[in-house]
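Engineer: Structures for review follow.
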Structure 1
Amino acid sequence: MIVKDEFLSKLRRYFNLNLYEVKIWTALLSRGVSTAGELSDIANVPRSRSYDVLESLEKKGFVVMKIGKPIKYIAVPPKEVLERVKKNVKSEADTHVKALESLKGTEIVDELNSLHNQGVELIEPSDLSGSLKGRHNLYNHLDMTIRGAEESVTIMTTSQGFLRKIEGFKPVFEQLKKRGVKIKICAPMNKETEKAAKQLAGVAEVRHASVNGRFVVVDGKEIVFMLMDDSEVHPTYDIGIWINTPFFASSIQNLYEIAWKAMKEVKLKN
């Protein structure tokens with residue numbers, strides 16, 4: 001049995017399996033029913049490990065052990081495996097979230113906050129900066145930065161970035177609007193983005209930008225800017241820079257306000 005390494009890698013990632021597990025599983029899928037010894041030979045997995053691996057796959061719901069001698073294993077249909085994995089992931093995630101929620105207001109969080117506050121007091125404002133690698137990490141930090149806004153959030157983004165921000169930050173924008181925070185967003189507009197922009201009616205001001213840019217300024221104090229063109233870089237390799245610097249952030253904010261006046265307003269209401 002020849003299975004491409006790239007395919008095995010994807011299975012490991014999506015189904016949370018180790019290399020031996022994914023090799024044994026795909027070998028069994030190709031056979032339907034088989035013994036541990038046969039699967040060991042097909043998958044090129046040491047025989048001493050094959051029984052442990054099959055036991056693990058059985059517990060995870062990927063295989064069923066057939067009664068009889070010699071012991072054989074039956075592959076569960078992939079469609080059913082997918083549903084089982086989804087159910088297990090959701091259950092584990094819910095349990096983890098509940099555990100984290102239970103930490104609120106506890107001595108653990110108080111102690112962590114105390115350590116953080118002591119550390120911040122020792123840091124120069126200019127040292128509060130860092131690089132953000134990967135769009136997932138980048139958007140997590142943007143979420144935290146934007147949620148802390150007290151006066152204004154200024155965003156310049158691309159067409160695809162505009163759609164992502166509506167999808168990811170709309171609830172945050174709505175909360176900020178209730179607190180009186182002014183939100184301005186500019187991006188190159190097309191039919192898709194103009195249609196999506198209507199979701200921000202009464203929440204933010206949106207204008208058409210004739211050029212691409214990717215940055216966010218919060219309260220004229222913090223700025224997060226992206227170094228790559230999101231149309232040419234894989235999300236995993238996207239890079240952003242976060243800086244807590246009122247001098248630089250306010251300068252960018254002022255330049256933005258000048259450009260804003262010349263931008264075409266996007267009508268958010270029909």
Structure 2
Amino acid sequence: MDKGFIRLVDYLGGDERVVQSARVSYGEGTKSYREDAGLIDYLLRHRHTSPFEQIALTFHIKMPIFVARQWIRHRTARLNEISGRYSVMKDDFYVPASGDVALQSTDNKQGRSNQDLDAEAVEKVRSCLSEGQKHAYGEYISLIDQGIARELARINLPLSLYTELYWQIDLHNLFHFLELRLDVHAQKEIRLYAGVLLEITKKVAPRCCESFERHRLGGVSFSQEEFAELKRRLDGGATAGTLSGKALDRFEEKLRTGKQP
């Protein structure tokens with residue numbers, strides 16, 4: 001992004017905390033690296049989530065408001081955001097890079113197309129966004145200078161304005177956030193932030209993150225019907241399966257790409 005950032009403010013616990021928490025029921029602490037990694041793998045694979053809740057991370061994040069509105073859909077965290085009622089907002093707006101300007105996708109109601117736009121059209125879009133932001137901010141400052149209450153002056157500021165917040169979350173719920181926001185169906189801008197979150201978290205709990213990438217990010221789940229079809233093929237079944245149409249297409253895509261369609 002052009003003006004955003006993520007920084008780790010504080011954290012509690014790491015890989016060892018997960019292991020110690022999981023073993024507390026029979027009074028054993030940390031064992032060898034291999035045994036600890038194997039235990040973390042087992043816990044994550046079988047979705048034993050409470051040991052991962054023992055780790056907490058606090059981030060200071062600067063992001064556009066439209067990203068923040070997606071972000072706070074994850075209600076299992078604690079946050080405090082800068083207030084436009086108390087502070088005069090900075091002249092910081094997000095303008096997409098040229099390569100990120102695209103048409104609406106024809107087969108994805110919430111995403112952008114992969115079709116390239118010509119350079120002239122792209123620059124017109126970026127100029128339109130930039131000029132609109134400048135106008136809105138100029139009107140905002142004009143109202144502030146007139147002594148209008150900050151809580152009223154701010155209401156016409158656009159979603160591209162950058163906001164800042166402190167965001168605290170435990171590792172289990174952070175992994176859930178990352179699983180959703182690193183998915184190819186998530187908006188590109190929030191995927192960029194999620195990628196940085198994961199890289200920072202690897203410094204705190206590397207073995208947990210390694211297991212998460214292997215079993216959750218790199219894994220794929222099957223429905224009951226899809227699993228029956230997979231078993232039928234592995235058993236060398238000659239009869240036709242029960243999947244058909246779009247359900248069969250989704251199943252084939254999972255096998256081909258290793259991703260959730």
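Engineer: Suppose relative contact order in percent (Cα under 8 Å, 6 or more apart) works out to 26; of 1, 2, which structure was it derived from?
Structural biologist: Answer by label: 2.
Engineer: Also, quick follow-up: Of the structures labelled 1, 2, which one yields 73, 53, 27 when Cα extents along the principal axes in Å is computed from its coordinates?
Structural biologist: Attributed to the structure labelled 2.
Engineer: Given a value of -14000 for helix-only ellipticity at 222 nm (-39500 (n - 2.57) for each DSSP H run of 4 or more, over all residues; to 500), point me to the structure among 1, 2 it was derived from.
Structural biologist: 2
Engineer: Follow-up. Which of the displayed structures (1, 2) returns the greatest value of distance in nm of label points 7 Å out along Cα→Cβ at positions 74 and 218 on calculation?
Structural biologist: That would be structure 1.
The numbers here are math on the coordinates, done by the rules we state, and not lab data. Since the model is a prediction, treat every value here as computed from it, not as a measurement. Cβ atoms are built from the backbone, for glycine too; each structure is taken alone.
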